[in-house]
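Peer 1: Some structures are shown below for you to check.
Each value in this text was obtained by applying a stated rule to the coordinates, not by laboratory testing. Because the structure is predicted, anything quoted here is derived from the model rather than measured. Cβ atoms are built from the backbone, for glycine too; each structure is taken alone.
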Structure P
Amino acid sequence: MFLPPIKISFIRKAIIFAPLPEWKYYSKKFEEGQHFSWLNINFKFLRGNNLLVGPVLSSPALALLIEFLKEKGVEKLLFLGWAGKSPFASIVVGELLLSEKALSLEGTSKFYFKNKKIFSTDKKFFQKISNLLREFNIFYRIGTILTVDAPQVVEKNLNDFKLQLMKVQAMDMETSALYALSNFYKIKAVALHFITDELGKLSTLRPEKMLTQTRENLFLFFRNFLENDL
């Protein structure tokens, strides 16, 4: 397949922002860097061979990106997304979820691990990220996330997916692919999610309105992650 060339020889760390609003916010906060695009994905190359990427929605798009990052030698990844709260979970809309596991109901992960449905992050790296979040006084909850390709189907048929939703705190479209590929390629990766709504409930509040302080604290956390060894 044809892929446009990129004049970058090595990437050490990367932060992937799934939603466009998060990409816009954090790419502006990191003022210095070289902007470019690749396959309709935006990149900002920072000093120290670090990279910001976004927006990246869906497991197939994320898989293509991680394949590229792997070829460039990436060692560590952070992922920030939005997720819908499971109606059976105690997590609250507006909180931050740190996912140690992902339950897959999507197809991308199966190309890397045919018979596996639950994917975990690297335990030592996960603990380091957890500790760093606490250092920056960022409140978060630890849990499991459900990853699907068609979230509308789940939302319209919650009872059909009750068994899976009772095992998780939230649902997204990318995390199981993130953990599947990172396990496959021996890349250390952790996913964080803002809980922006609840599955099955209509919300008219823009997620950005409730995330102001946590976003600012996360910027300091992200900067520390990129500039220091973990």
Structure Q
Amino acid sequence: MSTGSPRVVAFGDVHAPLYVNYLSSSLAKLQPDAKLVLVAGDVVARGEWRMCRQVSELSEKFLPEATVVGVFGNEDYEEARGRMREECSGFMWLEDDAVEVEVYGLRVRVVGSTGVLDEPTPWQKRNVPGIVETYRRRLERLGELLDKKSGDLTILLTHYPPRCRTLMGEDERFWRQMSSEGLAELVKKKGVDVVVHGHLHRSTVHRDYIGSTPVYNVALPATKSVTVIELRRQGLLQFL
């Protein structure tokens, strides 16, 4: 792709330090002109917040002009997130919130969240009081955020995916504990231009569509490389 093309670089599930090599080697192959980086959660492994700096430094080294917008994943433990914000202070962290950034003249609104599950995992049921209600409220909040139209394009950035074919490769028995049909319905109804998610390490389908909306799984254990998405002013997005 030629220098100056409006593009987004996206990745998730670095689980630093586990998959830093995938991140480093693929970032090194890119032209350094990207203006927006999306990080789809699970930046560190098991709450090891100190490892966040590795990811931040790689982004700064290879994509020095980019705004980095990230969400937290399930291994970015609640108690570690404050320290992660300090270690990766250059990231714009979204927790059920939105931000608008300019990418080569396009006003791109990013709605970001850890996301929701149709059914909490067994661990969550045992250890996270009120998790069902948390997911219900979060889905409602995301609907409200997506109702607020601004900018030229809207990107939904989550860790947990909406239900779609990017789950192919994962054990179908556990799809309800890995994704959300409710979130997929929001995508259909709210006019989202693109969805970016992580979480799916065994995914064999890295791009799908919900209606006309492209959905990208950018989890590094699955993709082995960062994902590059080219933005076009008419609202079309092209996967590279």
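Peer 1: Identify the structure, out of P, Q, from whose coordinates FRET efficiency 1/(1 + (r/R0)^6) of positions 116 and 140 (r between Cβ atoms, R0 = 25 Å, to 0.05) was calculated to give 1.00.
Peer 2: Considering all the candidates, the number was obtained from Q.
Peer 1: Tell me which structure, out of P, Q, gives -9500 once helix-only ellipticity at 222 nm (-39500 (n - 2.57) for each DSSP H run of 4 or more, over all residues; to 500) is calculated.
Peer 2: Details: P: -9500; Q: -7500.
Considering all the candidates, the number was obtained from P.
Peer 1: Thinking only about distance in nm of label points 7 Å out along Cα→Cβ at positions 124 and 196, which of P, Q has the largest value?
Peer 2: Working: P: 3.5; Q: 2.2.
Largest calculated value belongs to P.
Peer 1: Let me ask another. To which of P, Q does the computed value 27 (relative contact order in percent (Cα under 8 Å, 6 or more apart)) belong?
Peer 2: Going through each structure in turn, the value belongs to P.
Peer 1: Then there's this: Please compute mean count of other Cβ atoms within 10 Å over residues 28-35 for structures P, Q and give me the label with the greatest value.
Peer 2: Q
Peer 1: With FRET efficiency 1/(1 + (r/R0)^6) of positions 84 and 204 (r between Cβ atoms, R0 = 30 Å, to 0.05) coming out at 1.00, pick the structure among P, Q it was computed from.
Peer 2: This figure was derived from P.
Peer 1: Then there is this: Which structure, out of P, Q, was Cα extents along the principal axes in Å, for residues 20-107 alone derived from, given a value of 43, 30, 23?
Peer 2: Considering all the candidates, the number was obtained from P.
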